[in-house]
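Several structures are given next for inspection.
Computed from the coordinates by the stated procedures, all read-outs in this text should not be read as laboratory data. Please read all numbers here as calculations on a predicted model, not as lab measurements. Cβ atoms are built from the backbone, for glycine too; each structure is taken alone.
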Structure 1
Amino acid sequence: MTVLTCEREVFLQSTGIDASLEARIDPDIRVVRTEFPVREIDSDLRSWGRARAMAPELWNVWEARRTRKVFPEPRYALWRPVLEREALRIHATDPVDLVIGSANPNVVHTAGHLLHEQHGVPFVMDYRDTWQLDMYGGRRTLSDRHPGAVWERRLISTAAEAWFVNEPIAQWHRELYPEHAIKMRVVPNGFDRDFVDAPVPPSGPADRQIVFGNIGTMTAQTPIPELIAGWSAGRSQGSLNDARIDLYGYLGHQGNDDGGILGYVESVRDGSVRYRGPVKKAQIAQTYAQLDVLVLPLGTSRFMTSGKVFEYMATGLPIVSVHDPVNAVTDTLRGYPGWFAVSSLGPDEIGRALVSAAQYARTQTLQDRLAARAWADRYDRRNILQPIATRWRDRAAYAGHAA
């Protein structure tokens, strides 16, 4: 297997990295890192030209117009010729059987599209994020004539399959592209067994302090204010006075705390809500072992899912959903033992769910956790991907035999 990606420094400058994962890359996987000619992410003022330094807003407009001619995706367009060149080089050296492009950015799909056009290689569009769907508003963001919409139609028409993380998103695209509806498949996120240990026995006596925890990036869309209001409502009843919430994760996608999370944490004067910072993936199991109840705060959308929920379920711990029932993640959690849902994001309703979860946690046994883990094993990533891998191996073998 070959993975085609950008330079490591790009992630260091923009989104950040979890270095603990690099050492776990299978030695059989070849990682090819390419140039990433995207100047917008360069924050080193010493490398800026005079025009950009004097008028950065005008420079951004000019850069957007220039790159739009290459591919209709802001910031990432200039990566297209690099990806296409590298894809052709890799195929010439070691012929490719299947290309899977995971977006965004959506420009990654151009590599598979080119190999398909020139060499008949099948390619899959793996949408971890959507191109034209506003996940929160549910509206289409591009018109039919927009270059991005034109490109997506072209890609969808030649792709072998398009993968989506949940059924509402897949159905939205089936309706947008009815002639290609058969290509639309749901490939949900899952959990990696290597990062989530087997459920651990509950610690301490039944009257111990109950520790709630949320692990995940928190943004302006994350209902942390509602969670804290619900926490205060629960504590006002005296039911959570011996409990606390630990919040783990990045603050904003760029680390800028765009949701003002720290301010909400500081507003809880008794110190029962704490921000603990991000957790490295290799240390995630140790963090879960310190928690009694998991909290899942998500923005409201019927298209909204969560990669974190699968890992949550793998722990066997009780889960409190702090999100609108309309969210797609509701369907994922339905039937999970120890799930505490809310009917609204009102403080009393959230407080009720938190109190109920704390009561359940005090009596939960190791057997309860093991049963919850057994239920969640359907979302073990190996169980999700194995049928897909088998199907594509069989298809490749058949194509080779037919040739």
Structure 2
Amino acid sequence: MSEIRKKGKAAKDASIALNIATTEQKNEALQLIAEQLLLEQEQLLAENKKDIDEGRDNGIESAVLDRILLTPERIEAMAEGVRLVVDLKDPIGETLEEIEKENGLHIVRKRVPIGVIAMIYEARPNVTIDAASLALKTGNAVVLRGSSSAKYSNLALWRVIQRGLEKSSLPVDSVQLIEDTSRETAKELFTLTEYLDVLIPRGGAKLIETVIRESTVPVIETGAGNCHLFIDESADEKMAIDIVVNAKTHRPSVCNAIETVIIDENWLKKHGAVLIEALREKHVHLLGDQAVQRLDASITGVEQDDWSSEFLDLTLRMKSVTNVEEALEHIKRYSTKHSEGIITQTDEHAEQFLNSVDAAAVYVNASTRFTDGFEFGYGAEIGISTQKLHARGPMGLEALTSSKFVIRGTGQIR
């Protein structure tokens, strides 16, 4: 039996026990995992260093290395994220609907675990902890398959989870890690319908497209983040500059960082030079259309096809438009439906933007960097869904549940 099938079966078997686990049992296991993370911090940092050193030797980009990097602060943040999940209300068993029929049938629709969730993800070892904690809290088993670029870190984190589970009353097999990171194992995972209930890809556009195209397991699509901010003519200068700089530079390697700022031509004429200077102080490489280049000839031009790229680094496109409608048309054409924002003091334009933009998260006068499960109060997230079925936006606990009807009778027949 292959590693994929062996671990898929183990997760399926564990999911049966998880189905009946109490909130107290699940919370105890999560507390133990959080404690284990801190106990094994030095070992985690040592294993992570292997990934970083190997990545540098292989020429991996600095933005990707930043996503892989673990630090004492990031490990503490992971442990805190697990503790926050403990504090969240357990959704399992919640009554969603209750019907009392005239014939005496009592019908209740309640929230239940999905079963076995598979995650395939790239270069983000924190996903190992986030996915495991959210899955366990919702009574789901999870099969994790990370990328080769973080193989030592993911393996070390999985062993931390196992040692935490060994001290708990939950099955150790509740969380599985596929150690073979070859393409062949990924393809086998795509078709493991016997054991998996859903597959969630989390990574670049190529990975997500491959999973959607090849998987026979139902997929929750998480999208790439070609995110935009539109500066309306009425936007406050300082607010706009602060938000754009934050949305691009706070952590440029993540999917909720902006890749394009769209600027009303009148605002650009008045304040564009100050915005450009603020971005350059943060070492942002700027690309611009002809209107932007007329303002600053040192800015590199944008080819037509360049508007759709997700840079994930300190590169930002700038585009001038004549009105909000032109901005909306550009976003409609190039958005990946992740996070989009407008900076404006005009309520009418804000409402027009909110109602017109098709994205999982739409902002008025705030940075797109807030599209995150932690920031939304979910404790952690298993991904950011850009589809419209089942779940959309940061996926917390409720997104990892299904429902079932429970019908109680007294002998009724039809």
Structure 3
Amino acid sequence: MLALTSIWTTILLAAAVALGPLATDMYLPALPSMGQSLGATPDQIQLTLSIYMAGLATAQLFCGPLGDRFGRKAIMISGFVLFFLASIGCALATNVETLILCRFLQAVGGSAGPVLGRAAIRDIYAPRDAARIMALLASIMALAPAIAPTIGGLLLTGFGWASIFVVLGGYALVMALVVAFGIPEPMNPANRQSLKLRNLGRNYRIILSSPTFLGYTLTNALIFSGLFAFLSGSSFVLIDFLGVPPSQFGLWFAGVVVGYMAGNLTAVRLSSRWLPDQILLRGLLIAVAGGCSMAVLAILDVHSVWAVMLPQSLFMIGMGMCMPQTMAGALANFPTMAGSASALFGSLQMTLAALTGILVGQLYAGTALAMAMIIAACAIAALVVYLVIVRRNPAPGFEPAGI
């Protein structure tokens, strides 16, 4: 077993949490061909993304309290095994309804990774240090979506779309073994919480009554929804509208992930000189610039791959600076119920993202306009929430007095 504060523990936690992005990004190049194979419309295929987010939102509400009661490891291992079984179901699906059901079950199992990964970081580190470690974790984890669409495109070309889900299932089994034998239990036994409904309701009521939690969580959820708007629409915009070959989709997508990694690493570098909310504000301004640039280009009928990918890369730099700060800020006040706080955080994040994805699918009209407008709106809304709520209710030690 590794030491909890070892860099290798952080790397293994990142690999476990990365199952979530892999489950969304690896099959993006296959969405158009899956629709043709299963006789489904674009909005039905897009629903497999949104239903995954809805499943994450629902399952995390149960996964977090279970992690607070039984520890992080047991629940993560169980979740990865369920994800494996659901992935095989996706690979064997012969109609879109079965695929949607198995994607939901994938989400139920996959919810254990992100919610308990965040909780584990809060178990191990103090809030200020947790922001730095989460930025480092996010930088490592970003390698997964950087290569996932490329791998998905190659699997699609060589073996068909079902092979993507077989590979995802294999990854989940490997992660179950990694968590079982490589990572110690991070939760202090003294912090175990009861599963009584009264206790769970009290914990969630305490968390939801915190304006600090709500401010950071909504800021995070809106920025993440901007990303999910891109995930929902990018394969149709790039492949169907702009003519990018599916095998090259991952190369373009990697540029966006590089922007996210750059934002994460910038946050790590700045954390020694700036407080988390100072980094957060600058990240939000960069995200707004990226989202609005894409929207303006779409309104002006500038239709090219660069008009989509360069603004989205700028948005992702800002997002990479924002996400670790908002995660750590939301959990800062709840050291004894980090699992429940992380679950509620993730549930609100995924719910808003799922609704955004559905909106993109409904408004898609064969161009980048709907996607671009929604990304810009999400960035602007996140900045407004920061200015109205977070600035007035910062996490302890996150914002200097008088800013």
Computed 19 for relative contact order in percent (Cα under 8 Å, 6 or more apart) - originating structure among 1, 2, 3: 2
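Comparing FRET efficiency 1/(1 + (r/R0)^6) of positions 196 and 340 (r between Cβ atoms, R0 = 25 Å, to 0.05) across 1, 2, 3, which is largest? Please list the in-between numbers first.
On the way: 1: 0.75; 2: 0.20; 3: 1.00.
Structure 3 gives the largest value of FRET efficiency 1/(1 + (r/R0)^6) of positions 196 and 340 (r between Cβ atoms, R0 = 25 Å, to 0.05) among 1, 2, 3.
Where does the value 17.5 come from, among 1, 2, 3, when mean projected area of the Cα convex hull in nm² is the thing being computed? Before the final figure, lay out the partial values.
Working: 1: 22.5; 2: 23.8; 3: 17.5.
Label of the originating structure: 3.
State the single structure among 1, 2, 3 that was used to calculate log10 I(q)/I(0) by the Debye sum over Cα atoms at q = 0.13, 0.17 Å⁻¹, for residues 164-307 alone, giving -0.74, -0.95.
Details: 1: -0.72, -1.06; 2: -0.74, -0.95; 3: -1.00, -1.23.
This figure was derived from 2.
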If mean count of other Cβ atoms within 10 Å over residues 172-179 is computed and equals 19.1, the structure in 1, 2, 3: 3
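From 1, 2, 3, which structure was distance in nm of label points 7 Å out along Cα→Cβ at positions 92 and 132 = 4.9 calculated on? Write out the running numbers ahead of the final one.
Working: 1: 3.5; 2: 1.7; 3: 4.9.
The structure behind it is 3.
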